[in-house]
Structure I
Amino acid sequence: MLRSILIPSSYLYTQDCFGDHWEERLAWDSSMSAMLTPSSIPEHLSPYTLALLEDSGWYKANFTMASVPSFGHGAGCDFVEKPCIVNDTVPDYAAPYFCDHIDKDTVKCDPTHRMMATCDLYDLSQVSGEAYPPVPQVYRYFSNPAWGPKKGKSADFCPIYSETFVSCANPPSFLNKFDEETFGEDSRCYNSNGRPLCFDTYCIPESNSILVRVGNSPIKCEYDGQQINATFAGEAIYFECPKLATVCPE
């Protein structure tokens, strides 16, 4: 069963490390996927990676060192078995892991909620400076056959919010920060009706919830997609609670 989500690197459309990897489309933030994630996103040594290594007979795994990858965690069977894009649009089962637009002015949280990012989707026929071959027929999800990712080709050409704009751990000096925001290792990204926001975030296993520190106020996210109303710089806005399984996969 483990073998079913491995892909030989010789089948990949773009160059990467030699040897076998977990399918990038399903294991984007796994340490054994084919491509590195952006530097602000940790890669996970997953339990199934250690299980595979131990089953090879060459290793004895220490499973206490494993961590659960958040990409697709808890998203259900449709996420695995169905396309990432349907009729030019990300279906509900594939949100918020994939994206469907080429607008680089639109900034959202990446799938792990550690950074603000733009969608790695382009009209490849319009990208200057590099020659991109056509998107293979089997991976043409869009009406425009030239639409595809520049970097995420090994993820079955599924576009992802993966082009780093701002890391919640280490923001650039040009970012206009709100007083209510916090940046650091405990910060996570939250989509809002403005730009994404970064707040200190803590998992509460006892109540299956997320505690968010907005300025000096602790706010509890009790369910996926919950909208929290708040005031920033005198302006009323709302931000959206992420999937609990993504931010707190353990």
Structure II
Amino acid sequence: MLYRSFIDDSADEKQEVVMVAGALMGTQKQCNELWRKWSACLRRHGIRYFKSSEYNRLDGQFERFHDAAKYPKPAGRDAARLIRDDLDAIVKQSSVLGIASVWPLPAYRTVVEEYRLAEKLNPDPFSAAMQSVMRECALVARDQLMRGKNEKANVVAFVCDDTDRAAQYAKAYAEFKAMNLLIQDALGGMVHLDDKKTPPLQAADMVASIGREMALEYFRTGNQAELRRLHGAFYKLVIWDEESIRSLACRQ
């Protein structure tokens, strides 16, 4: 069976603490259902797309909620939250899976600099996080998800945002696929689409943002963070540490 995994990123404002790659994975039917319901929800609320950073700052598509005259505090934040909660519900109803991979940036940069592993460990933090969440998606598809009738293996095809770094991320995926022979059969193609026109990418941004919030809480308190959103849909959160990053680099 072919599964699709939509991937987006999230980081702290200065990109000093964490880089997160969030993935939303499902069948074509599940992704189409999410696409249709998400688009209808956006139209109903009068916004063109959802982006977690704009929601958090109340700018962009959420700019109108920043108007203190029309939305005295906390009315603007409450109105924006209602939209986000509607979108959360759509993710859960669609039976897709959220998976996030968290890379602590100080540890990551220490390993890259100390061992000069640019050729073994991708020096771009999102590329590295993207590769790791792709691995998680492939393992879940191969070992845990239902297969189609008469199909020997599940395959995951990936979709990322069409940014000015699309070629760089395509190269990172090709290198990842070549190095990971044990899961190669589960790795399909990769395309880039405009996140503002692709609801599952917007939902992946949501998964990445939740992963970032949980990771920041974990690094701040030392305690496992509680999942406050997407219960039943947020399937897995992987937080790397310096030892595991170093081990990964040495294996490649």
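Every number in this text was worked out from the coordinates using simple rules, so none of it is lab data. What you see is a predicted model; the values in this text were computed from it and never measured. Cβ atoms are built from the backbone, for glycine too; each structure is taken alone.
Structure above, values below:
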{"quantity": "Which of I, II yields 3.1 [distance in nm of label points 7 Å out along Cα→Cβ at positions 78 and 126, calculated]", "calculated": "I"}
{"quantity": "Test item: distance in nm of label points 7 Å out along Cα→Cβ at positions 30 and 206 calculated as 3.5, pick one of I, II", "calculated": "I"}
{"quantity": "Computed -15500 for helix-only ellipticity at 222 nm (-39500 (n - 2.57) for each DSSP H run of 4 or more, over all residues; to 500) - originating structure among I, II", "calculated": "II"}
{"quantity": "When FRET efficiency 1/(1 + (r/R0)^6) of positions 70 and 182 (r between Cβ atoms, R0 = 41 Å, to 0.05) is computed for each of I, II, the largest belongs to", "calculated": "I"}
{"quantity": "Source structure (of I, II) for relative contact order in percent (Cα under 8 Å, 6 or more apart), computed value 15", "calculated": "I"}
{"quantity": "Structure (I, II) behind the derived value 12.2, 39 of Rg and Dmax of the Cα atoms in Å, for residues 166-237 alone", "calculated": "I"}
{"quantity": "When distance in nm of label points 7 Å out along Cα→Cβ at positions 110 and 142 is computed for each of I, II, the largest belongs to", "calculated": "II"}
{"quantity": "Label whose coordinates, when distance in nm of label points 7 Å out along Cα→Cβ at positions 38 and 54 is calculated, return 3.5 (choices I, II)", "calculated": "I"}
